[in-house]
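Down below are the structures I want you to see.
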Structure P
Amino acid sequence: MLRNCQHNTVPGTRPHEALTGLYTIDPAHSVVGFSVRHAMVSNVRGKFGDFEGLLKLDGARPTLSEAYVSVQTGSLVTGVQDRDVHLTGPDFFHSSTFPLMTFRSTELAPAGDEDFRLSGHLRIKDVELPITTDLKFGGAGRDSLGKNRVGFEGTATVQRSDWGLNWNAWLEAGGALVSDKVKLIFDISAVQLTQSAAA
């Protein structure tokens, strides 16, 4: 995520204090995706190609950090065109009517040296519900263009039916074709826009 970057922590500061500032998510080096059980034997994976987001990081007081992400639901790709059309259609995301899926954070809590629990509200279609993401700090550094970057990896497990994504089919042997449980996957690289004077 931050390969070939030099760590930019300032000597004498707390580990993440120098990271304070406003960052924009770099979609070219980030992934917003999901994994869901299919036919009870394998996992289907997909990702969204069009998204943007802002991170407001407070390195001295990480619990005050904030995150905002907006995803174009119609940009979903699973590798099978017919499946993509179905997922972005009325049975699932209904992208023509609800083009955006959004997340806004409400709380960041430490869960270890480099681990955090990020809580917030996920809005899909016309339903907004709370979710919690297990988040790992991936590193910080300066890239080849001299830009400061930070990286995070995260996962969250949700029940898609809670957001009205109810479609399913039933197998002859019993069980559902598509699991209601979906694992959301985030691999984020963000570029710093501004730096706090206190950092």
Structure Q
Amino acid sequence: MAASDAGPAFHAIATRALKREGFAGDHIWVGCREGRLDLIGEKGGQIRLTPKDILRIRIGYEETKYSKIFQTVIWREGAGKPLDLTPLGDHRAHYAATVRAFAAQMAAAGLQDRVERGVSKFSAVLGPVLIGILVLATLGISIFVLTEEPWWGRLIVPAVPTVLLGVLVWNMLARQMPRPIRDLAELDKQLP
């Protein structure tokens, strides 16, 4: 059976980390077939992963100014560094089908607790921490600099950053912070 003929599959970017794993070429073919996830390099290299080989699989995306960068990170049994799979732009629909199919196989094997959603704790807390610093700065200005203003005028300065902080904290807790999924439908918010 040819790699392109087997179940849902997509092409991932061949990152330096994947090339250190022995993959060669510009992209990696990633397919879900026969109860496993197969990674095959364009010009060489192959890894076959069954659900039991997976310590943890984290499915998520980073938002940029113009688009979303989808990513699946896989921690394997007995391997030091995780595999990072980012689909090529025109393979997003195939990526979603492949990741959903493998997550379903993980759940069927009784390993759904190893499937997480989100990207990284660092990226989840970065925005709230930066805006939190701005909130503290505006509170300092409100308390120590605007002493001649009425109380309601002093509250206006930190109001906007505080509301923004609330939105970012909600987003961090609801969407970005990595955590195990409760059911497979939760992945729909993390996939294209």
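Worth pointing out:
- FRET efficiency 1/(1 + (r/R0)^6) of positions 133 and 173 (r between Cβ atoms, R0 = 35 Å, to 0.05) from the coordinates reads 0.55; which among P, Q: P
- Which of P, Q leads on relative contact order in percent (Cα under 8 Å, 6 or more apart), largest value: P
- When Cα Rg over 2.2 N^0.38 Å, for residues 69-156 alone is computed for each of P, Q, the largest belongs to: Q
- Of the structures P, Q, the one that -1000 was derived from, the read-out being helix-only ellipticity at 222 nm (-39500 (n - 2.57) for each DSSP H run of 4 or more, over all residues; to 500): P
- Among candidates P, Q, the computation of Cα Rg over 2.2 N^0.38 Å that gave 1.12 used structure P.
- Given 2.4 for distance in nm of label points 7 Å out along Cα→Cβ at positions 37 and 117, calculated: source structure among P, Q: P
Read the figures in this text as sums done on the coordinates, not as results from a lab. Bear in mind that the values here come from a model prediction, so they are computed numbers and not experimental data. Cβ atoms are built from the backbone, for glycine too; each structure is taken alone.
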